[in-house]
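Asker: These notes open a run of structures that come right after.
Every number here is computed from the coordinates shown, using simple stated rules; none is lab data. Bear in mind the structure is a predicted one, so any value in this text is a computation, not a measurement. Cβ atoms are built from the backbone, for glycine too; each structure is taken alone.
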Structure 1
Amino acid sequence: MKLVTALLLTALAAPSLAQEKRQTPKDVMVAEADAATARAPVEEQAFVSKGSVSIKGKAVAYTATAGTLTIRDDNARPTGSLFYTAYTTGEANRPVTFFYNGGPGSATIWLHMGSFGPVRVKTDKPVYVTPDQYSVTQNPWSLLDKTDIVFIDAMGAGWSRPLGDKTGKDFNGVDQDADAFARAIMRYVSKNNRWKSPKFILGESYGTLRSGVVARMLEERGLSLHGVALLSTIMNYGVRQAGYDQNHMVLFPGFAATAWYHGTLPGQKPADLDAFVNEVRGFVSGPYAAALAKGSSISDAEKDAVARQMNAYTGLPIDFVKRANLRVDLQHFQTELLRPRGLSIGRLDTRYTLPPTDLNAASPDEDPAGTAITGAYISAFHDYAVKTLGVKTELPYKLTAREPGYSWDWSHRPPRGGVQTTPNTAVDLAFTMRANPKLKVLFLNGYYDMATPFYGAEFDASHMLLPADLNRNIKFTYYQSGHMIYLAESELAKMRDDVAAWYDEALR
């Protein structure tokens with residue numbers, strides 16, 4: 001508002017200049033509209049409130065700060081204003097964790113309102129949340145008893161905006177985006193005198209790809225992390241290129257887990273999902289990988305045998321699998337698995353179902369896992385931000401930075417030089433782990449997540465090719481949930497305990 005007022009006063013105080021430029025009525029209207037446009041502040045803002053949350057039967061009092069971090073280039077020119085919400089207890093040198101969602105270009109509303117903060121949107125079962133069910137409650141599975149928490153919105157999303165002559169295009173890229181987050185984290189640390197605090201980052205989805213680069217950039221700039229948590233991981237986009245078989249291998253264990261959940265296996269349902277998935281891993285890395293590697297030279301007998309085993313692990317018709325040349329695409333799986341029941345399944349979470357418009361469709365109408373909770377999160381956040389956090393702004397809150405004309409620069413410069421056109425930031429994370437041998441890495445995986453399948457995270461981690469002593473710093477955990485593991489209360493509770501134990505280990 002101060003900036004808007006200043007612009008209006010400047011315009012009113014200079015009538016002779018306006019006359020000299022011979023402005024037309026249209027020019028005046030454009031100037032007035034520009035002056036009245038809400039803009040992100042260069043001067044950092046902070047809206048402060050107090051709260052308390054009960055965790056494990058103990059009350060944890062905290063200060064909530066919703067505000068902006070101004071990032072600057074190497075010449076100290078302001079380039080962007082990133083919105084954040086921090087929950088802190090005031091204890092000196094306490095761990096601090098920086099959270100962000102993915103997209104790329106997503107606001108961090110989902111992690112903020114669903115995962116480890118002091119409040120959460122109430123969700124549990126994999127069903128659509130209707131307006132009468134919208135609710136924000138205290139979060140008994142918060143991590144605030146272990147660490148201070150800072151949620152940061154990506155540039156152009158939430159209330160984060162470019163400053164000066166910068167536009168979204170200056171930040172819409174693998175390295176550009178990571179640089180903005182690294183600068184924001186360092187700004188928060190400096191502004192709040194947190195240099196002696198143990199520091200962690202937790203990214204979700206594309207945020208995991210971002211984390212590999214952010215961790216490396218921070219290390220190179222003198223800020224070493226204690227831990228990197230990767231929730232629903234996609235660090236390597238190379239496996240998704242057309243013509244490569246690795247993506248079909250990455251998908252299949254998730255297909256099998258989904259079939260186990262929906263009861264489509266042709267034989268008796270195994271009692272133990274973990275053991276079943278482990279058996280499928282063996283098939284994928286052995287007979288399935290060998291069959292795919294042969295391409296069109298595979299024999300009819302081998303193709304038939306592999307198709308029958310794929311049927312045994314999913315219930316997909318053998319002829320359907322063979323017509324797909326043993327390479328079932330995700331969209332075909334979403335529509336085929338429950339076609340006899342008149343349903344398609346979700347991508348972010350394959351437990352969610354939706355009756356398709358066309359029962360013969362080869363792809364689903366939409367992702368029911370995404371639409372099921374969006375209204376609840378948006379409504380809850382806006383109410384919470386104004387009434388509890390006390391945020392005052394004329395900027396619209398944007399769920400995503402993606403607007404007409406939006407494009408993303410996928411090129412990436414890995415630590416050893418060169419340029420990747422399809423990024424694999426597991427290389428960056430491996431580089432950082434070698435530089436910082438105490439760095440702990442935690443992969444958090446949902447069995448029913450087909451947007452970022454768990455087997456893909458396993459593949460990327462195993463191909464970081466770390467020595468044994470560093471490989472011991474990597475840990476995997478698994479949950480009977482989808483991409484947003486925290487939607488299910490039972491899995492959030494389990495994940496909270498797993499992450500809390502990981503903090504204890506990382507801080508020894």
Structure 2
Amino acid sequence: MPQPGQALVRLREHLHQTRLLGSISSALYYDQNTVMPPAGADWRGKQLSLLASQLHERQSSETYTGLVAAAEAELDHSAPASTRRNLQLLRQELERQRSLDPQLVARLAVAQSRGNAVWQEARRSNDFAVFAPALEELLQLRREQAAQLAPIEPAGRSPWEILAQPFEPDVSKDRLQELFTPLSEGIPPLLERVRASPPAAAAGPSAPAAAIPEELQETLCAELLDSWGYDPSRCQRSRSAHPFSCTLGPADYRITSRVVPDQPFSAFLATAHEWGHSLYEQGLPRGDDHYFPWPLGEATSMGVHESQSLFWECRVARSQAFASRWHTRFSGALGSDPWGGSHSFWRGLNPMRPGLIRVEADELTYGLHIVLRFELELALVEQGLPVSELPEQWNRRMGELLGIRPQRDAEGCLQDIHWAEGLFGYFPSYALGHLISAQLAESMERQLGPIETAVGAGEESRLQRWLAENVWPLGRSVNGEELVAQVTGAPLSASPFLRYLSGKVDRLLETP
């Protein structure tokens with residue numbers, strides 16, 4: 001194999017330093033969302049702004065531009081395809097960074113940090129008016145960003161589509177509508193079946209929150225992670241207002257969860273979900289010596305990222321086979337069985353009823369939560385929806401899609417952190433994750449047999465190995481839809497997910 005030339009070596013060293021700066025920013029973000037006192041928000045914003053400015057300078061400077069150009073010039077016919085793809089991705093990101101005004105980058109970092117802090121305050125006090133000015137500012141800054149990037153984007157790409165590119169490369173609104181329309185059409189009839197069924201079958205008895213004390217929930221989360229390969233020398237789990245996963249270094253993987261009153265399985269399922277994210281991060285093709293400086297060591301897309309977390313949360317932790325195994329752990333830890341058997345425990349893990357909170361939503365209604373956010377994002381970014389009208393529009397559309405309306409903004413448009421950080425274009429990745437997970441799962445089962453059989457035997461490691469061999473190594477060599485086509489042999493479709501939902505509804509509504 002040919003050795004990298006001197007230009008590639010110098011470029012790698014530059015990227016290594018850039019990664020170190022980025023990891024410091026990630027560490028500060030993790031601290032802000034876990035243990036930082038609220039009064040530290042202003043100073044944290046200044047810290048993150050400084051780092052954002054330094055990162056932008058490193059990623060757009062003449063020095064870096066020269067390094068990329070020299071590496072491109074050094075390529076010859078013997079260069080590996082991976083090197084060519086890395087340089088293609090680096091060039092693409094370089095042009096994006098060079099298109100941005102450094103002052104805008106700094107202003108965005110401050111606004112994101114402030115938006116995060118103000119959102120937490122507004123959510124605690126259920127006061128949208130506290131958050132509205134921060135959201136207005138973030139929308140304006142992101143529109144400016146889209147306008148600055150527009151000249152280097154393909155012709156016709158809209159502002160929202162430009163903002164969505166970091167999350168879903170090559171995504172378009174038309175393609176999302178094509179994928180999401182079957183969800184809007186196929187899920188309501190399933191939901192009607194559930195509504196027409198006896199309440200006990202639809203919702204499933206669940207232990208009251210008080211029956212699973214917070215300390216016990218934490219213990220069960222730790223047991224779950226231990227059974228799925230959690231390594232405390234490389235991983236850490238903490239608490240935050242909104243569960244998330246992040247990578248701080250080549251051997252430093254963090255996840256968070258939260259205990260929610262009246263939601264006894266929330267922390268457990270959130271832990272499964274975030275660990276799925278972390279497993280994907282740990283399985284990406286990264287070198288050990290230079291903190292994975294190359295783009296191919298990064299996630300394919302957030303839709304693929306979400307497919308991995310949703311696989312472990314939904315296809316494994318919410319499965320009937322998993323419930324049969326873990327029912328005795330829960331009831332044994334409690335000293336009683338408030339569910340009255342493993343089948344009812346499984347129903348408790350899968351309460352098929354419309355709810356207000358996205359992260360607590362069942363698989364049946366989750367996609368409708370994303371349709372709501374996708375529509376409102378487009379309205380805010382491109383269609384002139386005033387921020388002041390967001391709560392009412394949210395509540396109205398929630399009523400139309402799910403038949404329920406929030407009574408408090410903390411349970412409505414203030415529930416998610418994403419807009420507080422200016423992450424417009426992110427939400428569709430969650431629904432894409434469900435579609436991708438279902439299609440990958442069908443391919444997995446064609447090779448390994450039923451997932452439920454492996455889970456029932458306690459052989460989740462077989463499932464993990466399949467993902468480690470077929471999905472994780474691809475990194476950014478392809479975009480999300482290309483990955484699905486490569487692994488499954490078919491274009492991404494909503495059909496596998498709808499088949500999966502229909503079968504699960506059938507089984508959940510059966511009399512045990």
Structure 3
Amino acid sequence: MAPGPDSATHDCEWRGKAEALEEKLHVVEGQLSSLKQQLDTLMRRTLGPKSEKMPPVGQEPGAGEEKKPDWEAVQRKRRERQKKKAALETITTVHPVAESQRTCPKCGRTDMKRVGEGKVSTLYEYVPARIIAHRQVRETLACACGECVVTAEGPVNWQEKSRYAPSMVAHLITAKCADSIPLYRLEKEFQRLGIPLSRSTMTDLFHTAADVLEPLSRRLLDIIRESEVVHADETSLKVQAEGECRNGFVWNFRTTWPAPLIAYRFAPSRSGDTPRGILGGTKGALMVDGYTGYNTVTDVDGRDRGACHAHVRRYFFDAMKTAPEAAEALALIAKLYRVESDACEAAIAGTAAHLELRRTKSRGIRDALKAWLDAQQPRHPPKSPMGDALRYTLNRWDELGLFLENVRVPLDNNPAEAALRRVALGRKNFLFVGNDEAGENLAGLYSLVATCEANDVNPLAYLQDVLTRVHTHPNSRIDELLPHNWHGPPPAEPGDAT
């Protein structure tokens with residue numbers, strides 16, 4: 001007897017269509033979830049707070065024990081600020097008591113005595129910058145015989161026949177590379193200071209200085225190339241072209257040990273030729289995101305590739321709207337960072353004890369995270385935000401664990417991302433560079449200014465000094481002029497300024 005319509009073995013074209021529709025529905029649900037997540041992310045980054053902070057799992061905001069502020073650190077910071085204020089140039093103005101107030105209202109006597117120094121208060125004033133014309137007079141002597149004329153040597157200038165001193169050029173570079181001020185705004189500033197300085201002149205000074213300082217930026221990149229752990233990232237920068245601007249790219253390479261060094265390299269494309277040309281053939285670790293352009297550096301016999309936990313965390317944070325269970329992954333990642341914080345508080349960061357702490361505590365946290373990832377993967381559509389987060393993490397699982405083998409490897413690539421913020425801010429302000437050569441010059445000066453700031457060196461004072469010394473300094477000792485080794489200009493020789 002043939003099976004009835006309700007039989008479990010019943011099979012017809014309608015069952016096949018239903019299964020196909022169910023499969024399509026599953027795909028559509030994943031796509032819809034992904035679109036919702038993209039819209040939520042766009043709205044949050046455009047209109048809402050950009051912070052990814054969140055309360056611990058199972059706690060509402062404000063619940064649980066609040067973290068007490070470190071009052072000792074607060075007081076230490078205040079003392080440091082007061083110390084800097086105390087070092088400022090001080091001008092004292094004495095305000096005498098008016099004659100009408102020198103008579104005692106009680107007894108009428110006028111022979112009042114001074115009480116101590118008086119009531120003292122301090123006002124911090126802003127003194128506008130000024131530009132001076134410094135005349136250089138070189139004494140000239142002639143012999144009575146008429147056969148000999150001697151002229152004194154003048155000051156060493158950064159560029160022969162230049163009418164603009166190193167201090168002027170250093171201010172120009174610092175304003176553009178440290179503060180992201182475009183040249184048209186600097187033109188207005190100089191106009192207010194009483195000197196009409198055109199943008200074309202400033203552009204020439206900027207690029208000429210980049211050529212003069214190129215040996216320093218090149219040497220900085222060479223040192224980073226040989227470092228044990230290198231961070232790398234890249235971002236776009238428009239290049240002026242006929243009809244429409246084209247995309248160029250600024251690559252960032254930096255290291256944090258033994259000193260924070262930052263170097264930028266401009267390239268007309270995002271291909272892997274740039275990281276291969278800089279890091280190819282070197283050994284060590286490379287901290288990067290998932291971009292395949294770095295594969296040429298981390299292939300066989302290349303650098304060990306480390307992945308970024310901050311990127312992983314971002315994926316799960318963005319997935320929380322459609323999959324609240326993503327908070328469990330965030331909690332486990334937070335525990336990994338807690339181990340790193342404990343190592344810093346115990347003053348063992350970068351030591352063998354730190355590596356042992358990672359292997360005893362962080363390894364167990366990673367095992368728990370891996371088990372959670374494996375359990376969650378079948379429960380979410382591959383194209384959903386949660387599916388993307390799970391796939392991204394599992395595909396880079398071994399790379400995420402590199403920090404367990406090398407204590408110098410951090411959990412994330414945040415230093416490289418932070419170093420690209422100046423490029424992003426400059427891109428908003430001065431929009432583009434004129435050509436590829438201008439992009440290379442900008443990247444070279446970015447390198448020196450960023451490394452100065454990373455090592456608490458005043459870039460204005462640094463550039464003013466090295467602009468005049470790099471021409472004559474021995475190439476074998478060029479490292480002495482790099483920002484992290486710079487100790488200020490040499491003592492000035494006695495001169496005669498009138």
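Asker: A value of 1.0 was derived for distance in nm of label points 7 Å out along Cα→Cβ at positions 142 and 358; which structure in 1, 2, 3 was it taken from?
Answerer: Values: 1: 4.9; 2: 1.0; 3: 7.6.
It traces back to 2.
Asker: Still on this structure, please answer the following. Here percent of Cα pairs over 20 Å apart, for residues 302-429 alone was calculated and came to 54; which of the structures 1, 2, 3 was it taken from? Don't skip to the end; give the middle numbers.
Answerer: Numbers: 1: 68; 2: 54; 3: 49.
Only one of 1, 2, 3 returns 54 for percent of Cα pairs over 20 Å apart, for residues 302-429 alone, namely 2.
Asker: Computing distance in nm of label points 7 Å out along Cα→Cβ at positions 270 and 398 for each of 1, 2, 3, which one ends up highest?
Answerer: 1
Asker: Out of 1, 2, 3, choose the structure whose coordinates give helix-only ellipticity at 222 nm (-39500 (n - 2.57) for each DSSP H run of 4 or more, over all residues; to 500) equal to -14000 when calculated. Write out the running numbers ahead of the final one.
Answerer: Working: 1: -11500; 2: -20500; 3: -14000.
Attributed to the structure labelled 3.
Asker: Let me ask another. Given 22.9, 70 as the derived value for Rg and Dmax of the Cα atoms in Å, which of the supplied structures 1, 2, 3 does it correspond to? Please list the in-between numbers first.
Answerer: Numbers: 1: 24.6, 88; 2: 22.9, 70; 3: 31.9, 138.
Structure 2 accounts for this read-out.
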